[in-house]
Structure 1
Amino acid sequence: MEKNRKVYGFSTAVAMVVGIVVGSGIFFKADNILLATGGNIKTGILVLCIGALGIIFGSLTLSELAIRTNSSGGFVSYFEKYISKKFGSGFGFFQTFIYLPSVTAVLAYATVMFACITFEVNLSYEVKIFLGFILLILITLLNTYNRKLGGNIQFISTIIKLIPIFAIAIYGLFYKGDYPQVPSQYTLISPKNIGYKWIASLAPIAFSFDGWPIVTAIVPELKNPKRTMPLVLILSPILILLSYLLYFLGIINILGPTYIMSLQDDSVYTAFNIMLGPIGAKFLILLVTIAIFGVINGVILGGIRMPQALAEKGIAFDESVSKIDEKLQVSKKSALIYFLISTFWLIAYYITSKFQLLGGSDVSEIAIVFSYVTYIVLYLKVMKLYKDGEIKSSFKGIIAPIFAIIGSLIILIGGIVASPFYVILYIFISIFIFYLGYRKIKDE
């Protein structure tokens, strides 16, 4: 196999994590948090911090494995090296055939949807799905035939999406005006004590922090990966949580809890109108579109390398899929396979959404809960490495893994409480795909 040319640096890797995790959701999470906490700001901050447990302590924990691993496949390599080749094969199947492509498919549609809102274009659902398919083609080609440009786009889109986040935070910090009045056409929702019901909000909040493991797929193409990847896994989660907290506090100081809960997602437009005038709402949607584009670009940037990694390890596909093009420095067959799998999930998304087969869920949620459950295995391994004396830091070897496990369990329990039938169904589907990969490897 041709040697990969190191092209991605620290800034691109951080932009990939932040760009994937901080999508459109951050702009529309304040109302969900306040509604779930009865308008209690302090509890809202607590919910955000608890929701971040999985990514912050998970990243800190897995940085210890990143230091010791330098092969392709990201988490697949971690499972292979520290658990077993069979487990790595199972996770590789799950990540390649369910997790990454299902997320890619939903993001393709979401990008088109927000673009239509931005430019006030009214298209049918079918046309939006078709345009999502075209977007899949374009971004796959971009990251295949000009991976450096794809990395640059990831960095630029991340910077662009952080501008309005910190603008709201800074403006809100110094804003001294009165809260706006709730328009008469909206139902007034005032803060109230809801007891412990806020716990149900932990799962969806935790989901908004998902996506960070994808960056491990580009480890072989990172400059000085053993130094860079741990730093990326430590710095990125802190920047993400800081962004969420500052935005949350900023928009509350501008609008107040009552207004945000009453108007919900529409309240964001008011905040930008106060800051920017009549063009604020239009500008916001444009930024949201760019934010989602950055997410799908980052997911595809990592996703097109997964079939290649599986082929290199003899887990799936033939040897030709692992062959890296000397000029492009990525496998064209790998990119094509990932595109076809993502297209399948886009069709699945269309069918399930069109006929409401999954209730209020979508196909991308199949993987999230299961993935966090599998991470627990790695967290336990890090604790064992500490016990064996290989990891010296008690914080990274004991404390961080414990909180990471708690974060994963919060996502599992919260997900089951929020949607018991679908989450359990998704877990069984994921286990089946995992098993198909698991049995591909002969007993060691």
Structure 2
Amino acid sequence: ITLYEIVPEAGVRISKIKNLEDDIALSLSALGIRIIAPIPGKGTIGIEVPNKKATIVSMHSVISSKKFQESPMELPIALGKTISNETFVVDLAKMPHLLMAGATGQGKSVGLNAILTSLLYKKHPAEVKFVLVDPKKVELTLFNKIERHYLAKLPDEEEAIITDTTKVVNTLNSLCIEMDARYDLLKDAMVRNIKEYNTKFKARKLTPENGHQFLPYIVLVIDEFADLIMTAGKEVETPIARLAQLARAIGIHLIVATQRPSVNVITGIIKANFPSRIAFRVTSKIDSRTILDAPGADQLIGRGDMLYSGGNDLTRIQCAFVDTPEVEKITDFIGSQRAYSEAHLLPEYVGEEGGTNVDIDIADRDKLFKEAAEVIVTAQQGSASLLQRKLKLGYNRAGRLIDQLEAAGIVGPFEGSKARQVLVTDLIALEQLLENEKNN
């Protein structure tokens, strides 16, 4: 793209120049021009004209740039290059959520890959985790190789990349539980955001005995959001709205891609919490207004040509191109490194139909039942994750033990985001309860 700046003569109305858009495009035999009238901060009018020969912006050129390499940002994303050939880097932590939209085949999925690649190059696996939702089933599958390094999932799931809509609802609710738990930790540590919290934790001012730990950023990526809304509807909307409104301070960030963010796909409440938006080429001015609340996206030339809106002004960027072999090389390299024993586990979420009210026969109890009861009563904390840690169990077995403890009246029923209440006060009372059971 070449930008021509024009200083209009005194008395010439801007609207007159704006109306010449089609005439200028015809005279230059251009694919489509965009008039910026006026350019913010300058007393000029800008006319953007596509070059005759398009050049591809490689991901390598963007990532190896000084601006990205020396970036002090928390979650830097290299999107591509601007008209003036400068690398365009933004901070996802400041955004705090990103909405991507554009007609099919205009580069949304490549844009998502560029964002994920930027974060993989810049952040250690301990610092950031991804929750990937891919209803298409093929766009994000390459990232399966880095499951034990960078991905987060629900405890009892086999695959970290979510393709089934019913599992998406559970994952989103699980992220809401994680959000509430993190806010409790921040309140306890008397800090305002995740950056201050982690700084305090690294300075050894917070003790792990009180449940404090280093908190990684969690980036939730949803490709083709409209498909989720069609299949799951309201169940998806509520947790997404909660996360969009509240999750910024505790380091959970959303990246949502869809073809057209109309009201029936993304409600006003959700859209209001996505101040940062990317628009790839769309077919009409109305679609452009739907995405950016401004025209312009209908004048783009496609193939990764995009407009980024960070709130006020629009920036035109050529998105960095990442092809499948490049993503494969990156994931293969990371996958060959030493990893955690499993993916980062999100909190367990039991749906409304979850939980158990069935009495479990004493003879069918787990061998570790008594030991598990002692752990729960000593810690006065009724959670499956505690049993997993202390008794080195898998999630399913720990979940069954919690069900058995509930049936025995040692822990209370499931209460959503809160930990289960422990109904037995100390070990003596526990011994008494188990003794009475035997006698009966």
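Here, each number is a calculation from the coordinates, and none is a lab measurement. Keep in mind the model is a prediction, meaning the values are calculated, not measured. Cβ atoms are built from the backbone, for glycine too; each structure is taken alone.
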In terms of relative contact order in percent (Cα under 8 Å, 6 or more apart), which of structures 1, 2 is highest?
1
To which of 1, 2 does the computed value 1.1 (distance in nm of label points 7 Å out along Cα→Cβ at positions 79 and 319) belong?
2
Can you spot which of 1, 2 the value 51, 21, 19 was calculated from, given it is semi-axes √(5λ) of the Cα gyration tensor in Å?
2
Re helix-only ellipticity at 222 nm (-39500 (n - 2.57) for each DSSP H run of 4 or more, over all residues; to 500): value -11000 computed from one entry in 1, 2; matching entry is structure 2
